[in-house]
Every structure is written in structure tokens, then in C-alpha cells.
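Just below sit the structures, each encoded as C-alpha cells.
None of the figures in this text is laboratory data; all of them are computed from the coordinates on show. Because the structure is a prediction, the values reported are computed rather than measured. Cβ atoms are built from the backbone, for glycine too; each structure is taken alone.
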Structure P
Amino acid sequence: MTRDQAPGKHQLTRQSVHPVIVVPTHRENPTPEESISLRQLARVMGDREIVILSPRHLDLGRTMELLPKAGQVRVDPGWMDSHGAYNRMIISPLLCHIFAGYSHLLLHEPDSIVLSDQLDHWCLQPYDYIGAPWFTPRASGEGAELIPGGNSGFSLFRLAAMKRVTSSWRRWYPLRYTLGDFRSCLRGNPDGLRKGLLGLYPGGLLKGAHRLYSSFCDQYWSLLVPSIDKRFRVAPSDVAVRFSWEKWSFLCMEICRGHLPFGLHAWAKYDFDFLLPHFIAAGVDLTGMPPWTPPPWRADWTPPIWPVGQVR
């Protein structure tokens, strides 16, 4: 086995695990829901190494009140001035360079929430990326099914694997695509030449993908990277559902047999009415939670009642 190959589970020990929790934020004042999330992070994992990642010159006074023991890392504002820029940052080499001394990176966006400290347990699992599982609605219109991949809002990266990918000379953007870009230039598309040249180098390589890739970073890590680097291991859906949830929380609880996960992403967006009693039972301080209404797609549907879950 080479030094860059991912170690198996039996080779990982608690002594070799050294994770960092990264909270990226681009706003000075957290929303009420984000304040609940960050207060919960401080309560459950406040003695862990937590770093607030933000643009230079952003006033972090309120965020530091909620996470008083956290460190700070500042980046060029261009990395966080739009959703697209943020996605490019997460697939770039930047995070590997900043957090080179750590074994794992838990990406905890401000709209995520932790329910217990399971970080060491998940770092010991044999995966390079774990995110909240995705679902697709069933053809019958009743419920949904798990599909491969995971949301990055609350996700865990093994930094050695991340570094291998973000320094790789392997091509993700096929040469036939660059030829198509050049043809589109000849047909009058002014962006075709730029995109074609960038696709040749460096944007067409994994190490430079952040210069050209324009979709979501979680699709990049969940689907594109493992299709190119066969060693890169994404946690399967039946494992990821025990790590984190995002949508379809009542289905996730059914799969997990009544147990709550390590954390959730976008907990206040989709199924808060279902999650509320479980959060209370888990000791989450919901002080300041504004009135909640279901999203439009939930207007005519209420999730079934499930017995109050247990934190593993």
C-alpha cells in the first residue's frame, strides 16, 4: 500500500484521529436558527477544535459569542462572495493547505446542528466522504427512496484523500468537451475559447477543477470524484443515514429504528414540525426560534408521528 492510499478501518485508531470542525460563514450576524445551531455546537462539542472560516475583515463578534473557544481562519472574500464561489472553494486545494495538520474535516455549515459527539466514531469509519443522504420520490408518489451521494452542509472529509484528489493530474473534463467548446467558439459563442483553453489546462484536471467546474460541490465529491478515483470511498446511503439527515427526516428515523443521527443539515427548513419533540428530548436549546411554517411542497402533507428518538 502506498502512502497516499486510504487506510482501512482496522488501521485507524483513536490516537491517529485528529479532526477539526470547520464552520464557514459569510455573514456578520447569524440568523436565529443559525444561533441555535452554533449554541448547540458549543454545548455538545465546545472542547473540540473548532475553526470559523470567513472572509477577511468580516466582523465575527456575534459568532464568537456563540462559539467562544473557536479559532478563526480568514480567506480572500472572493472564495465566499457567492454560492458558486463557495462551491469552488470546497473542491479546491485551499482547505487541504489550511488544515494540513488534521486527519479529518467536519464541515458544519451554520444551518446544521449536532445532537451528540460522535466525531471520533465517524472518523474511524473507512470512508473518505460522508454526507446527509439524498432521496428521490417513489414513482407511486408515496414516500421516497435513498440514492447514492450526500449533502455537504454537514459532511466529513478524510483530508489525506481530499489532498490526493485536489493535487491529482487526472482529467475530469474530457478532451471531447474541449473540442466542443472550441467549435462553439467558431459558431459565435464568445465564451467557448476561454472555456476550451481552460478545459485543456488546468481546469480540466482534478487539481484545477475549481477553475472550471460549475455545479454543486457535494455532487463533485459524491459522484464525479469516485467515478475517476476508484480509491475514493463515499459512505453508502444506508451508512450515511446514520451520520446525518437533511430531508425526509421521518423516513430517516424509520431506517435508523428510532435513533437520531450525529447531526442534521438545514434542520429548520424542511421537517422542523417532525423534529421538534426529538430536539427537545435531546436537550437542544431552541430559545429564539422564530415561528415556523412548512415549505410550499409540504402545504398539503404532514409527516407521520414517530416516537421520540434516542441519541446514539
Structure Q
Amino acid sequence: MKKTILALSLATFSLTAFANSPTVPTENNAQQAVEKLQKSAHALVLQTDFSLKDGAVSAMQGVAFGVDPELKIFNLTHEIPPYNTWEAAYRLLQTASYWPQGTVFVSVVDPGVGTERKSVVLKTKSGHYFVTPDNGTLTLVAESLGIESLREIDETKNRLAGSEKSYTFHGRDVYAYTGARLASGAIRFEEVGPELAPKVEEIAYQKPTFEEGVLKGNIPVLDVQYGNIWTNISDSQLTQAGIQKNDKVCVEIIERVGEENKVRYSGSMPYKSSFGDVEEGRPLMYLNSLLNISFALNMDSFAEKFKIKSGAEWSVAVKSCEKTAN
């Protein structure tokens, strides 16, 4: 009997102690747990033209980690060619849609660092956030994903403490810091700064069109490892033009130099499924992994052989030649 009473007393004491413990899942700290989960649910994705030769990227990551040690930080790329805002714009477009809503992208390709260009955060209609200088980097994601809202970063509130005298590393002091605060939930989007008109700085380029039997488009980027030429002309536009597998197509590649357009390549090739469908060294048109028209030489570099580059100033014109099976 005494043993039973002692056991019941110990059990009562244990339950009382557990109930008074701060780890008890009460309604209050259950709500706190939910809020913490929500705050840390969004990834931070970094892109720069810094490369990984020095500690610049690590400094940005350290700032973000300092905001929230549980923040998930990823790299898009740090190998954007120096000052190349066009390629920065393209790489964001290439990857953003594969990330979930709420993802925060920080893109720092900033030849105008320390000047009057605006530091902004774009919220797209897809629910993604982009933290960057407004220098053309947002051209393609704004066009593709739509502008929900645009805000200028208020550096009196969203800047790394103690960095006020630094004018040349906004990637660390402003963009990584603001991006981390937004991704972690330390601030809401509305706390970034004042709202701006829903329009970003744009880089002019050849948008895909089909007129009078000719498909026109841009060369946004090269498949640099193999020298293939990628365009922004989609498979649906190819269908619209009535071009089918094994058709022969006539291709011109044009570079805009100042006010003048210079033809850098002119030739014909078959439309094929893959590289091995033509003899080694021969050209072909195919659909790349993004289902856009591309050009290649089987087992050779199209870009190197014909001195083709990419960017807003490069465009293509494609039309059907006579339809012949190859």
C-alpha cells in the first residue's frame, strides 16, 4: 500500500514538473513553433559576377547566416562575366520558375555600384522575390513572371550595421542583408522600403516574332561547354512557322554594332532531334533542354568556328528552305 502511494506521488510530481516546463507544447509556444517554421521556410539564392577566387561570396553568406543561422542559402552562380547584366537577367529567368514561391534571389552584377541606380526588391506575380540593383537585371523575370510589386530598399533600416561608410560592396552590406531578412521572415516585403511604380529598367533585345515567314529572336546565352547557340524562340513558335523535323532551314545570325546590323553567319541546316543525326562537323538546328531553337555542330563548337557570341545585341532569323528529307 505504501509503495502504491509513493508511486502515485512521484507520478503526480513528474506530471506537475512537465506541465511547468517551458518545452510543454502549449497553445502559445505551438504558435511560436509555427511562426518559426514559416519564418525559415524560404530559401535564399545568391548570384554574382564575383567568382569564387576571393572571399566576397563568403562574406555575403556570412552576413546572411548572421541574420538567421537556420536560413537555407544556395548559390545560383557566381561566374556571370564581369558587369554582364544581360547574362545575370538570363540566369535568373533560366532558374527562378523551378524554385518554390517565397524564394528570395539576390543578384549582384552591379557596374554602377555606389551611384544613383536604385536598389530594389521585385515581387513577381509568381510569388518570387528578387533583390538587386535596378539596372536591367530584372528585364526577363519581370517580363516572364510579371510584376506584382516593386519596392526601393530603405538603407536606413535595411543595411548591415556599421557599413555606412562602404560604397563599393552593396552585395554584402545591402543586398545579402536585406535578402536574408526577407527570406528569414525578419521583415515583411512591405518593410523593405517605399513602393515604386511597377516598372523596371529594361535591356532592349529581339523578342521572338514570326512575320512574313521568318522567325526572329535573340541569342540570350551560349551552351558554353560545347559552343552551341541557344535562342529564345520556342518550339510552339517553330510549329507556328510550319517547320517540322527533317525540314531544311535557312539561318542568319546578326550582331548589332551601334546602329548597324552585321550578319555574322548565313547558312542552311536540317532540323533534327539530336547531334548524332548529322555527320560529324555538320550543322543542325534542334530544341535545347528549355525547348527553344538552338544551333550546333556535331562534335564541334559552332560559336568558336563562326565567332558567335550572346547577349542583347545578338539576334537570329530562321525561315524554311525547301522541305527535303535528310
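Can you rank P, Q by Rg/Rh (Cα atoms, Kirkwood Rh), for residues 90-185 alone and just name the one with the largest value? Let's see the in-between values first.
Numbers: P: 1.09; Q: 0.95.
Across P, Q, Rg/Rh (Cα atoms, Kirkwood Rh), for residues 90-185 alone peaks for P.
Have a look at P, Q and say which one yields 3.6 for distance in nm of label points 7 Å out along Cα→Cβ at positions 122 and 274, as calculated. The correct label is Q. Source structure of the calculated read-out (semi-axes √(5λ) of the Cα gyration tensor in Å, for residues 138-257 alone, 35, 19, 10) within P, Q: P.
When you work out percent of Cα pairs over 35 Å apart for each of the structures P, Q, which one comes out largest? Each step should come with its number before you reach the end.
Details: P: 23; Q: 39.
Biggest value here belongs to Q.
Assuming 20 is relative contact order in percent (Cα under 8 Å, 6 or more apart) as calculated from a single structure, say which of P, Q it is. Here the read-out was taken from P. Look at volume of the Cα convex hull per residue in Å³, for residues 242-281 alone for each of P, Q: the largest one is in Q.
Here Cα extents along the principal axes in Å, for residues 154-193 alone was derived from just one of the structures P, Q, and that gives 26, 15, 13; the source is Q.
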